[in-house]
1. One of 1, 2 was used to compute helix-only ellipticity at 222 nm (-39500 (n - 2.57) for each DSSP H run of 4 or more, over all residues; to 500), and the result was -11000. Which label is that?
2. Which of the displayed structures (1, 2) returns the greatest value of relative contact order in percent (Cα under 8 Å, 6 or more apart) on calculation?
3. Have a look at 1, 2 and say which one yields 18.5 for mean count of other Cβ atoms within 10 Å over residues 44-51, as calculated.
4. Computing distance in nm of label points 7 Å out along Cα→Cβ at positions 52 and 92 gives 1.7 for which of 1, 2?
5. Please state which of the structures 1, 2 yields 1.6 when distance in nm of label points 7 Å out along Cα→Cβ at positions 20 and 252 is computed from it.
6. Assuming 1.0 is distance in nm of label points 7 Å out along Cα→Cβ at positions 76 and 228 as calculated from a single structure, say which of 1, 2 it is.
7. Using mean count of other Cβ atoms within 10 Å over residues 140-147 as the calculated read-out, with 25.9 as its value, let me know the right label among 1, 2.
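Here, each number is a calculation from the coordinates, and none is a lab measurement. As the structure is a prediction and not an experimental result, all values here were calculated from the model. Cβ atoms are built from the backbone, for glycine too; each structure is taken alone.
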Structure 1
Amino acid sequence: MRRTLNPLLNRLGSLTDALLTCYSANRCRSSTNFVLSTRFVNTPMGPVRLYDSGVNLGTKLPCVLITPDGPNVIEHYVDLIPLLFPHVRVVCFEMPGFGYSLPQKAYAHSLNQGAGVIVGVLDVLEIRKATLAFSCVNGYFALRAAQITPERISQLVLSQTSSLRAIRAWARRAVPWPVLVPVAGQIGTWIFRRKLARDWYHVALPRNTDGSFYEKTALGALDQGGCFCLAGVAQGLAREPVDTLKGITLACTIIWGTKDHSHKYTDPTSLLEFAPNAELIRFEDGGHFPDLEQPQRYAEILLGKVTDGD
């Protein structure tokens, strides 16, 4: 009975996310005013919202794909993107369940589904190959994409991404257990999504960092119909075997902000379990968002990696 019940609850959890986020979007979307020029594209996992510098600068430059780590949205990248797009084509897109990319009824945040979104974005934009500059949980989807379609991925630049084993230990410390319960977790995190976003910035950023821009931008997106499906992604990753991402042979760089209090006890070298040849770069004064907190330094590292890889 338990084996039958669990898949049913998982499907109900995904359906709950889809219904709640659709309700929020339908109620608020008419007031949306995007700072950056974005559009929606269809992938096999559903429509996603993205910014593409290639629209204005052509498509012959090396391409870098970026995904905001929720509750961040594309608008959080207004400082980083201009540092990159004179040199590379920047595609910044929101994964389903975050920002304005609403999850479909069957989207359960599995590794295969997340990788399918990445490949879908590459396909619809006719990008042959790209560097994936992802962070935190989105890094696992990047690793999965590197496993199943390495010919489409130039390299990985991952921020605050540990091993699945380490993120499980983090979840036991930091995530209230009801969040991991299908349906109940989705309803609870939807009701308290604004509080969760505010609390997250307080713990994820260094103590001396002014988080007002992060918080204002995230809460503005939520108020305009954006989504933050924390329970869905936590449950999706909890269902994955901890050793499923081993054997990554692509070039990989780990950027780790050591002042990230949410990962105070997380070992950044744990990702070497999946990518044994990865290079670790520590931002000793950075928090959970090294790409956003120190965009100039991050851009220099990322552009250097892209140049070396070409």
Structure 2
Amino acid sequence: MVMHRSKVIEGLKIFYREAGDPSKPALVLLHGFPTSSHMFRHLIPALADRFHVIAPDYPGFGLSDAPSPGTFHYTFDKLAEITEKLLVDELGLRRFGLYMQDYGGPVGFRIAMRHPELVEWLVVQNSNAYEEGFSEFWNHLRQHYWSNPTAETEAPLRGLLALDATRWIYVHGARDQEAISPDNWIVDLASLARPESDRIQLDLFYDYRTNVALYPSWQDYLRTHKPKTLVVWGKNDPVFTVEGAQAFRRDVPAAEIQLLDTGHFALEEDLDTIVASLKAFYSREVQGGGRLSPAGRRAGIEAVRG
């Protein structure tokens, strides 16, 4: 059974979903844009037999409080700080895996950088940590908005908060668009319709430049600590390209990479594949310490589905 809970952190109600036995290994699911822990609604019960699963909503997302940007500074540093306080201070986690999708990467890598002793392993799903992973989707942000954040340069970005764009990020690259539930963008749009939500998201679009500046530090973390890393990536993603997935092997040569024939939200079409891969990876590489021979690991290191 999935429980729907909240904690008050720095005066804000932070919502999270939780399932599984707390005595089992903890796995934290960190969502992307424009969604929330809702994106993990099917993954959580599928993992709860093996893991203690926790999926928070960041401030400004989902069912967590969304204070005014006039009183709360929406940055990835702040999202990571609040998330860390939930996991460590409120829930008492002392060792956990991180499943990071999209914005989950900037949040998760900040936590891992500050507390590498807390992070046991990584699952990366369409979340960038390398320059190679940027598609043309990012051109306006990188070439105009980040260097000159004005009303004129932010105007095209407001379209990303509307129905057509919210639906597009789910269905583009999917094998079968009819397999993608409209509940996804309906739920997201309800959150995006809250007061000042446009300003919240535009502030985070601008702050995303700080993530790119931190890529060398994240890569150094990967090289230094070499966490067991599973990369599951929708290869038709219009936002982050497959080169971004493959780049993880540069710093974690033993990373297991699976490219799936779907889009940005790979769980919508490939839930069963991801669940099976995640459980097998944990049993073999994390819990078992890696039992495959080098030849066997190379043979299974990259699976292209579809």
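1. This figure was derived from 2.
2. Answer by largest value of relative contact order in percent (Cα under 8 Å, 6 or more apart): 1.
3. Details: 1: 21.0; 2: 18.5.
So the calculation was done on 2.
4. For distance in nm of label points 7 Å out along Cα→Cβ at positions 52 and 92, the value 1.7 is produced by structure 1.
5. Checking each candidate, the match is 2.
6. It must be structure 1, since only it matches.
7. Details: 1: 25.9; 2: 15.5.
Source structure: 1.
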